[in-house]
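Before anything else, here is the set of structures, which you'll find just below.
Each reported figure results from applying straightforward, stated rules to the coordinates on display, with no laboratory input. The structure presented is a predicted model; accordingly, all values stated were derived computationally and were not measured. Cβ atoms are built from the backbone, for glycine too; each structure is taken alone.
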Structure 1
Amino acid sequence: MEQFFKQNELKVQKKFELTTNEAVKQAVIAGLGYSVLPLIGIRNELKSKILQIIKIEGFPITTSWNLIWLKNKNFSPMAKAYLQFIKSQKEAIIQDRFGWLNQFN
């Protein structure tokens, strides 16, 4: 987020920093200000209209998620099957679990 602000020459005055997205979300709900938060963490609050999105050019900031593991990791048969499932069903999982995010792009 800070890198995005710097690259886009956006000046932001910080009042305070919190260490978790949940703490930031609760501070915003309590009326202590506004923040940039991942949509995935505020789904229920958006749905119930406790929080709202302020449209700003250049947002939302999109990111990629990756599965990672130790380089020399020996997978159990269950872990191998799960990894294969994730690889083969990636698009369906994204649409099923995260398709709702599209309404905010």
Structure 2
Amino acid sequence: MFVLPTIAIEGFGLVTAEALASGLPVMGTPVGATKEILKQDERLLFHNTSPDALAEGLEVFLKAPEIFKAMRSKCRNVAETQYSWGMVVKRIEQEFVKAIA
């Protein structure tokens, strides 16, 4: 399990995508891109940035780590299909084509 307890927007959130790519389930606060990256499973997002919300989310993990362990391949797949460098280049090219048009 990787936990990103962000309280302020940090830009894209590359560390979240990298943790997913390693096959780790990631839990993060609903701030910035982390909210978008982790939208595939609501259990991965803390309710807010408060210490209580983080404690509640971690408690869910500690009570049933097998659920999160089962997410490993899904997490890796999300990173590969949504955030690989090939996908990033493709999206940037699409934006350039739109700008030129």
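Quick check: 20.2 is what I get for mean count of other Cβ atoms within 10 Å over residues 21-28, calculated from one of 1, 2. Which structure matches?
2
When distance in nm of label points 7 Å out along Cα→Cβ at positions 5 and 69 is calculated, the result is 3.8; to which of the structures 1, 2 does this value belong?
1
Identify which of structures 1, 2 gives the largest calculated value of distance in nm of label points 7 Å out along Cα→Cβ at positions 61 and 85. Intermediate results must be reported in sequence, preceding the final value.
Values: 1: 3.3; 2: 2.8.
Ranking 1, 2 on distance in nm of label points 7 Å out along Cα→Cβ at positions 61 and 85, first place is 1.
Supply the structure label, taken from 1, 2, corresponding to relative contact order in percent (Cα under 8 Å, 6 or more apart) with the calculated value 18.
1
Further question: For the read-out percent of Cα pairs over 16 Å apart, a value of 70 was computed from one structure; give its label from 1, 2.
This value belongs to structure 1.
Right, next: A value of -17000 was computed for helix-only ellipticity at 222 nm (-39500 (n - 2.57) for each DSSP H run of 4 or more, over all residues; to 500); which of 1, 2 is the source structure?
Numbers: 1: -12000; 2: -17000.
Derived from the structure labelled 2.
Using distance in nm of label points 7 Å out along Cα→Cβ at positions 13 and 77, single out the structure from 1, 2 with the greatest value.
That would be structure 1.
Given structures 1, 2, which gives the highest value for mean count of other Cβ atoms within 10 Å over residues 29-36? If you can, show how the numbers build up before the last one.
Working: 1: 11.5; 2: 18.5.
Once mean count of other Cβ atoms within 10 Å over residues 29-36 is tallied for 1, 2, the winner is 2.
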